1. Here helix-only ellipticity at 222 nm (-39500 (n - 2.57) for each DSSP H run of 4 or more, over all residues; to 500) was calculated and came to -2500; which of the structures P, Q was it taken from?
2. So Cα extents along the principal axes in Å, computed for just one structure, reads 75, 61, 36; which one of P, Q is that?
3. Supply the structure label, taken from P, Q, corresponding to FRET efficiency 1/(1 + (r/R0)^6) of positions 108 and 188 (r between Cβ atoms, R0 = 35 Å, to 0.05) with the calculated value 0.55.
4. If mean count of other Cβ atoms within 10 Å over residues 36-43 computes to 22.6, which of P, Q did it come from?
5. Taking relative contact order in percent (Cα under 8 Å, 6 or more apart) from the coordinates of each of P, Q, which one would give 15?
Structure P
């Protein structure tokens, strides 16, 4: 794997911090989620997602799209795929998607579960095509398998086609993005992934990120962080909760990262912000 094949949804500021710490994109999976969280000043959820995206792409011929699919299924490491039945995982993925998927996706799943057991650097997903064909010929698919093909789902339509055929009007787009904003607000403490937000908006992660940024002039991650900061300010002004508890209540589990992000946004510490707001009310 190299820098070109290891694609990550990473901000320029995050990339700058990685360079400052002499960590390459292709080496992110060697870092613990805790180290990434502290190094980049990001949430625990975001750190786990970046580490997983990097680790899954160490499997030969696996790209960022399928890595995101694995995260959507709840997997964050190759080790977690050990002993899993690839056919059952694909059946679950199709139910979750609400459509049947391209057979080559099952080949990728078979590669990943094989790799988890054997770490075979020579295997590629197309090496499992015959295995998949033989299995499905013998066992078929569940009776409850979705009837709609994946390519008919709106989230997989190319952006230029969406525009050309007017499949997404400005009102429709706003409604989709508003659903993602609601998802953010409901998950301020627990956190939410790009894949989950995109799914809420019924768009692919790539197109969701691009459309969100074009409308709000900031990335989903930046917007989500600012939502959290807004809630932090509210708690600092209206409650007497300790600063550490305020940060944790808004999803910032690492105290030093929280204070660093707050200072970057407001040019003062949370404690100073609270004191200034208290003095103004007197």
Structure Q
């Protein structure tokens, strides 16, 4: 049985009279595809430069049952309260599949249908959600953490049990994205680092910052939102030419950490969830 939660409220909990109809739309297939394309002038054929996914649209419909009219009205009001919170603050959609896999994504509410029917102890409803990020993230084990130290040779397969510490003799570290799409991690350095450079050897992309992180300081590179903060201050312009907000491709990624001073015992934390384009 599928289990569906909006902000920890289960919308198909039949023990409290919440029933979810099938099919569920927008989870299993691909989102709409946006294509940059055109036709060749004066020649056969055309061109395609890039294809990207549009936001994901998800629809649920169901019914609210109750033993009494009052019970149905209370449950309806509770459900509407949950939906209203999503309008104001966005919300988290969490799916547990019959096989036990857990996926989550951030959603906004774009439509609700909940008409009043002649049958007083039954409420039919339909909600339409939009996920600006089309990926569905594996939340089975929560957020994954890989701690990378300045290293020399060797490697590990990640994720392991948290927290994970990789010794200086194991470099580059192998970080595994078990999903089927590239995901963008959050990288945090809170140990001394002079001009840190974090490299994904698998994709040959890197991010280098011309700044000094003090012991107890905090450098945070958000690859997804394209922000760079040092002790809370925006230092976006301190990335070097050729730096990229790189991602972890599906499968293994070989990650290396460098700084300008050899004896610095620098660590970087990579925080991420594996991403899927459909479940």
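1. Answer for the origin of the read-out: Q.
2. Going through each structure in turn, the value belongs to Q.
3. The correct label is P.
4. So the calculation was done on P.
5. Traced to structure P.
Coordinate-derived values only; no laboratory data. All values derive from a computational prediction rather than experimental measurement. Cβ atoms are built from the backbone, for glycine too; each structure is taken alone.
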